[in-house]
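K.L.:
These are the structures, in structure tokens.
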Structure 1
Amino acid sequence: MVNSEEAKRRVAFVLVDGLGDVSLPRFGYRTPLQVANIPNLDLIASSGINGLMDPVEVGLACGSDTAHLSLLGYDPRVYYRGRGAFESMGAGLAMSPGDIAFKSNFATLDEKTGVVTSRRADRHFEEEGPILCAALDGMKLPSFPQYEVRVRYATEHRCGVVVKGPKLSGNISGTDPLKDNRLLLQAEPLDVSDEAKNTAEVVNELSKEISRILVAHPLNAKRAAEGKTIANVVLLRGCGIRIEVPQFEKIHGLLPCMVAPTKIIAGLGMSLGIDILEAPGATGDYRTLLTSKATAIAKALSAPIQSCPNVFVPGEDEHKPGHANGYDFGFLHIKAIDDAGHDKASVFKAKGLEAVDRAIGQLAKLLWQAESTGAFQYYICVTGDHSTPVEYGDHSFEPVPFTLCRLKDFVAALGGESHLQETSLDPFPLPIVKSGEELADDHSSEDEKQGKQGSAFKGDSVFEFNEIAAARGCLGRFSGSEMMGIINTFLKV
């Protein structure tokens, strides 16, 4: 065994997108976290330190991009330049200085009225999306032949769009009305510069040409014949340029990697110098394989004992090997819980959180196998980037719970290694929830959950993971900009 002082200290950071919520009448005025059976998350809270976190600042309903920047130690007021570059880079479109990019949706437009009837043509667009993107990629703009347009499919109904050419500015508005049944917008310059005015004109022609190509595409005729919504417009929003920032490793002293099939998060990670790992079957939507994500992070954090997964390289067909000596900070991003919030699917959000809990148990088992060699000492941190309450169907300003513990304390609270070995490593899908389905009777009441847990094992007085319990944690309420400092300080304890 290696002395614990010599063991490499490494962090498994699990970010559950849209984690937080508000109390729901259908759940007895409890949140999905409170009603879900999440024994592993409860034990992490019981074994470590807890608090409530405002991802950017109190009272701000932030996007995932600005929230992630803040959590990773980058002030979005200083470094944020629009989300389009993140989405496009994550989708595999390389960007150069001066290029602009958009986070984009395939959507449905009423051509007679100009109203966007559905901002999401179809969440399940994995087959059609790449076909339509191929039809748009390299398209020409009649009035602006000097510009190059690149389009690449991302996930679900999303794609990345990059425009390359002279005199472009990221300081323009988009065409997305942001809600269904509103008029398609025209891009407008947001300053008086010639570059912004020129860019708005280019983007408005781009929007028209995209619709012209999509309307004529046989795939849309096929969808219409099948009674499906057609994708006859691409909504362009979040115009941005690639940011140039100090790299994550230089700021925090931790070599980072990330598993994030959600392209905007992957692109953001690339911008910060975070290696993006491939995880087979991880899709960034409801059909994702959480076990694959957990396995990829565990391998990356236990190298060189195990070989690292491949690293994704934007704009290239090949991948490069992972870092030979392993990574210190493994970022596991889970998107499906945020989708449940946006879809107002309360039962799925609760059951989805149970699936997340199960995957965290698998991650803990895999990491413990490496820690048992004496070469590593692991820490598990779980939090969210923002709340996405199912009552609202959108991001809100409520804070999110945060928990952090040493893996060995989690194993001790579980009852020892023998109990951890009972965890199955078999892959499993996210639960299928039928319309109108309620939670089964086996979901414990709040009093029953407290009776089962008893008391905290270590750290503070918190022994369950949810928005209410986290408020009692020793960290109190803090801003996301403090998170990496908290993690780095805990590593030295």
Structure 2
Amino acid sequence: MSRQVLGPFNRVEGDLEVTLEQADGRVSAAWVNSPMYRGFEQIMQGKAPMDALTLVPRICGICSVSQSAASAAALADLAGVTPPPNGARANNLMLSAENMADHFTHFYLFFMPDFARDAYAGTPGFDAVCARFKAVEGSAAAEALPARARFLQLMGTLAGKWPHTLSLQPGGSARAILPAERVRLLSLLREFRGWLERHLFGDALEAVSALDSADALWAWFDAKGPARGDLARFLDLSRTLGLDRLGRAPERYLSYGNYSIDGARRFAPGIWDSTVGAVHPLDTRDIVEDISHAWLAGSADKHHPLVGETHPDADKTDAYSWCKAPRWRDKVVQCGALARQVVDGHPLARSLVAQGGGTVMSRVVGRMLEIARVVPMMEAWVRELVPGDPFCVELELPDQGVGVGLVEAARGALGHWLVVRNGHIQNYQIIAPTTWNFSPRDAAGTPGALEQALIGTPVGDGAGMPLAVQHVVRSFDPCMVCTVH
């Protein structure tokens, strides 16, 4: 038995280290370390509540709209206001544009290049994979980057700028959309749809979202094989390399639900528990944070985020990460696109986790399924905008109160908990998606989701960075700067 420390990981936002204990060529235990402390929760204390809209988006440059949306939702909850339909749709468009761009970027730039590594030379189809996905040299990045840039021009119209827009407000969107701008938004979405249907899916988005089982997915792949498109090329690799059996995480899936209009969320909230085959209703009172293995001072008791604390203690005994350990009813959960689709009840996502659980393959397919489902929703939201109707309502924040803002970022469940006293922020606690997925052990010694998913992963001869470990880590699409906010 031996130990190996892996890190830093490239193509990851922020710093990440993983310590692996190995036996018989496989991981027997793992410890995930988020080694960079940032302190945004401390920065927020004493600030005016509306300052949150300026400060918290700076947590991250690739999912800043998600942070803005959660902060705006917490302030709206504090004020007791609901954005008008136009504002809700505009905010949904901003959030979904960022989420789809993140899924797209993850697939083409962060995840697929690993399969063009020399370690896979000699596997079936390797030359074609290299030609398409090899870092810097492959054709996919050269085609995908312009498509992503064109798609993100949506943000110029909707948000004025990206990242760190101030258009998302508690009362809705500060940027009203004009009739001519609706036409431009639809044109950009049609262009992006066309690229996806030609290159990523090789099929209509509606045909992909209509796939209702793992068997239907494989039949769809077998009809044309890898030539169908880039998702099919990934499925071919999954079959060859056994990615449908790699990186199985705990079988509880958390989603806060997403894309709210008139109080209803387009993706349902809840916790899918595969151990009982049912969705538990979401109650944020069931969420606590454990700091027993984090470099943070304070009570060893678990705390709900509204009464949580963030005080660094770099010398703490038995700690190994700056990341807290969030838990739902004291259970480890995983979150992300797959979790959203499972909780929402999509039959393909449910079938994949029923057959193999939350694995490398199912997490990537969950992202691709979400792209196929959300882009048509975005088209519908643009068509439903009513020029001339209000996009934002005025509000007055109380001097005392609490607010909770729950959204789904690309990587999963993002929550902001806000406490205001005497007109200033007394406490501001955030649980980011990668905090859930990359949490350390809790007081009971239970490993976090990634720590469990790595167990059993092959590590070869123990030299260098094992590719299978990288596949498992990247399948969660970590954003470490959000984790250690």
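Only the coordinates and a few stated rules stand behind these numbers; no lab work does. Given the structure is predicted, the values throughout are model-derived calculations rather than measurements. Cβ atoms are built from the backbone, for glycine too; each structure is taken alone.
K.L.:
Of structures 1, 2, which gives 0.98 when Rg/Rh (Cα atoms, Kirkwood Rh) is computed from the coordinates?
P.N.:
Only structure 1 yields this read-out.
K.L.:
Ranked on distance in nm of label points 7 Å out along Cα→Cβ at positions 116 and 212, which label among 1, 2 comes first with the largest value?
P.N.:
Ranking 1, 2 on distance in nm of label points 7 Å out along Cα→Cβ at positions 116 and 212, first place is 2.
K.L.:
Out of 1, 2, which structure matches 56, 23, 9 when Cα extents along the principal axes in Å, for residues 220-259 alone is calculated?
P.N.:
1
K.L.:
Right, here's the next one. Computing relative contact order in percent (Cα under 8 Å, 6 or more apart) gives 30 for which of 1, 2?
P.N.:
Derived from the structure labelled 1.
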